[in-house]
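Student: Presented below are the structures under discussion, each in the form of structure tokens.
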Structure I
Amino acid sequence: MAIFEDTIGFASGPWRLEGRLGLGVGRDAVVISHPHPLYGGDLDNPVVEALASVYRQLGYTTLRFNFRGVGASEGVYDDGRGEQDDLRAAAAYLAGLGKTVSDLAGYSFGAWVQVHLNPSIATVRRQLLVAPPVAYLAFDAIAELPPQLVVVTGDQDRIAPAALLREQAHRWRPEVRLHVLPGVDHFYSGALQRLAALLLSELAPDRVDRA
């Protein structure tokens, strides 16, 4: 299990992006994407850190990174278009290390970017969407999604309201696994441990690591 993360850099087109890499012993890897860059979202967001920690506990190689124009990443915000390229570049970096990107995990804006990824990443078998912002961003051009889709929100989340998610997520993939945490808002204030416990239970049985 990877305990420590290294700060790394990788190319996305002309830009150099900043990331945190936790190397696992197996082949499986996850790319984790952060909330909206224009509202303070970055790779050090507490929910993003929690997602990385969960996946590391499951033995995955993890890469959380800053989209273009965030932190030490070069470039400028591109309204989700260039951010798709950044996500693909992160997956390509892991592939260059001999890792298979089997999972994508995104929180809020990061979830929006990953479900619109077109072309998709062929090796991805599962997507984890935490608080996808269906009340504020359009989810109307969803790319082809992998076989497994896991969605998590809170019943106090006004940005990712459970009722709207129930309506939309089943159109994205009918067999979606949707979890609603009681008493939880969009920022998972005081609820990170509950989120982590849910994800450890939800993700572990479906690991695709064959190393």
Structure II
Amino acid sequence: MMEFNSSALILGDLQNDFLHRDGAYGRARQSSPAIAALPNRLAPLVRAARERGMLVVATLFTLVPGRGGEPIISPHLRSLRPFLKRGDFAPGSWGHQLVDELAPADVAVEKVAYSAFHMSRLEWVLRKCGVEHAYFTGIVTNGGVASTVRDAHVREFDCTVIEDGCAAFSDDVHRAAIEGLRPVARITTIADVLKSFAVD
């Protein structure tokens, strides 16, 4: 039987600046059909988790304002996404927030790197809330999702990746990332998780 009080649903980087057409990536036409479909696909799962008292955690990619308010952007990200500018992913901004379809989360954790555990309070929140098992969703599968899952594994959390609750810019890249996570996490689907919720 599933222990809802000791489980968390992680929503990785499902933010307006990534997903909304008016967000930073939408304005730059940087998306994929699989990424765009995630909010509506995940909404029933988030609703079911919330109804059962499971902790819902949104990890929010953040560009921290530095000197003069200019965002601190790591060199590799600046090279990959030269369109990022002042105000994008800024703490507290509309673009920084979890998309409306999935809001609200119980806890929002700012993250500054691929892994949501890196220099964040995620582990502290999960431990304080008694979480032992984490279900992972979000974008991108080969980046933030994979890095966060591996970091959760080495911290001895029990990990499940919801395959169709994650997406990447390429379906082939998504599939390869999922295969790479099989040694450290169970792989399942939204439908199967919802079935397990119904049984319990």
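Student: Thinking of I, II, which structure, once Cα extents along the principal axes in Å is computed, gives back 52, 35, 31? List each step's numbers first, then the result.
Tutor: Values: I: 40, 37, 33; II: 52, 35, 31.
Working through the options, I get structure II.
Student: State the single structure among I, II that was used to calculate Rg and Dmax of the Cα atoms in Å, for residues 74-185 alone, giving 14.1, 42. Please report the intermediate quantities before stating the final value.
Tutor: Values: I: 14.1, 42; II: 14.6, 40.
Checking each candidate, the match is I.
Student: Still on this structure: Comparing I, II, where is relative contact order in percent (Cα under 8 Å, 6 or more apart) highest?
Tutor: Numbers: I: 18; II: 26.
Structure II gives the largest value of relative contact order in percent (Cα under 8 Å, 6 or more apart) among I, II.
Student: Tell me which structure, out of I, II, gives 45 once volume of the Cα convex hull per residue in Å³, for residues 26-65 alone is calculated.
Tutor: Working: I: 45; II: 98.
Structure of origin is I.
Student: For which of the structures I, II does the calculation of distance in nm of label points 7 Å out along Cα→Cβ at positions 106 and 178 return 2.7? Before the final figure, lay out the partial values.
Tutor: On the way: I: 1.8; II: 2.7.
Here the read-out was taken from II.
FYI, it's all coordinate maths here, none of it is from the lab. Owing to the predicted nature of the structure, the values given are computational and were not obtained by experimental measurement. Cβ atoms are built from the backbone, for glycine too; each structure is taken alone.
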